[in-house]
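See the structures that follow.
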Structure P
Amino acid sequence: MSWGNGITVAIVLFISFILYFVFRMINHDVDLVAEDYYAQELAYQDQIHKIQNAEQRGVTTKVIMLNDSLKIEFDNVEGFENGELTMYRPSNPSKDLKVPLILRDKAFTLATKDLNTGKYVAKLNFDLQGTPCYAENIVVIP
């Protein structure tokens, strides 16, 4: 084989290699963390204010895994009005769970039977005497 044929074969192989990866990447599914990530990014300053409100009031949260449930304990939540718990699953948004946050003795209990095993982020949105607050904890369901 002459050097001209060798160069031609090398170029054809290189182009085939590039085209293979282009078609493979075109057909690859890309999962976004959230479909409306741009709108969420614009509203993130409100989230920062909620976090600061919770810190100024000294609100702390602690997650305790029980046998078949998840217990979230709150400190310094006098004046709790209402709230919502979002169990956010980073690896699969279809597994997210939203429930109203109802405190009993400064704690909230959630049955884990509806949750798959893996990592979740417990996002807590609540109001204390009309002031919006936010806290979040990482939870691993065994």
Structure Q
Amino acid sequence: MGGIACALYLLQSPFANQTLAAWQSGFWYKVATGTLLSTFVGAQWLLALCRWQSWNRIAKTLYTWHQRLGVLGPVLLFVHSRTLGYAYLMMLSGVFLANTMLGVASPQAFPSLRKHQTPWMAAHIALSVLLICLIFYHVWTALYFE
């Protein structure tokens, strides 16, 4: 499901909806959908927080939600912006979509990939940290220069 959502996001540009484009050009629409998208990413980080604090029962429950809600990421990104952007925005969108695709390819979902659990987890965490840094940079530049 997440792979399909990522593919649809990347392939949708030629079929862009002009009404959505008009909405996305408004400042408050960008703020509202950006806040929604940032909240979504923050909610995904709850799993890491629970694991870090050794709240194993909560982490076990959140894991399923983390996986299922993760596939909504490309949909929320599309609602926020129809394009990948330029320069650092393309990097931000690319890291976001790459992390989603990496989540879809979880060794938990594909038993043949279980031997790659450690490098997969390292890559997923590294992309997640990079994503947070890029989001903070984006929020700062978007609000500072608006």
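Here are a few things to note about the model shown:
- Structure (P, Q) behind the derived value 0.60 of FRET efficiency 1/(1 + (r/R0)^6) of positions 91 and 131 (r between Cβ atoms, R0 = 35 Å, to 0.05): P
- Answer label among P, Q for the case where helix-only ellipticity at 222 nm (-39500 (n - 2.57) for each DSSP H run of 4 or more, over all residues; to 500), calculated from the coordinates, equals -10000: P
- When distance in nm of label points 7 Å out along Cα→Cβ at positions 27 and 99 is worked out for each of P, Q, structure P gives the greatest result.
- Structure from which -0.49, -1.15 was derived, log10 I(q)/I(0) by the Debye sum over Cα atoms at q = 0.10, 0.19 Å⁻¹, options P, Q: P
- Identity of the structure behind 0.60 (criterion: FRET efficiency 1/(1 + (r/R0)^6) of positions 83 and 115 (r between Cβ atoms, R0 = 41 Å, to 0.05), calculated), options P, Q: Q
- Highest-scoring entry among P, Q, by distance in nm of label points 7 Å out along Cα→Cβ at positions 19 and 43, is P.
- Answer label among P, Q for the case where log10 I(q)/I(0) by the Debye sum over Cα atoms at q = 0.21, 0.27 Å⁻¹, for residues 51-122 alone, calculated from the coordinates, equals -1.01, -1.19: Q
- Entry that produces 29 once relative contact order in percent (Cα under 8 Å, 6 or more apart) is calculated, selected from P, Q: Q
Here, each number is a calculation from the coordinates, and none is a lab measurement. Nothing here was measured: the structure is a model prediction, and the numbers come from that model. Cβ atoms are built from the backbone, for glycine too; each structure is taken alone.
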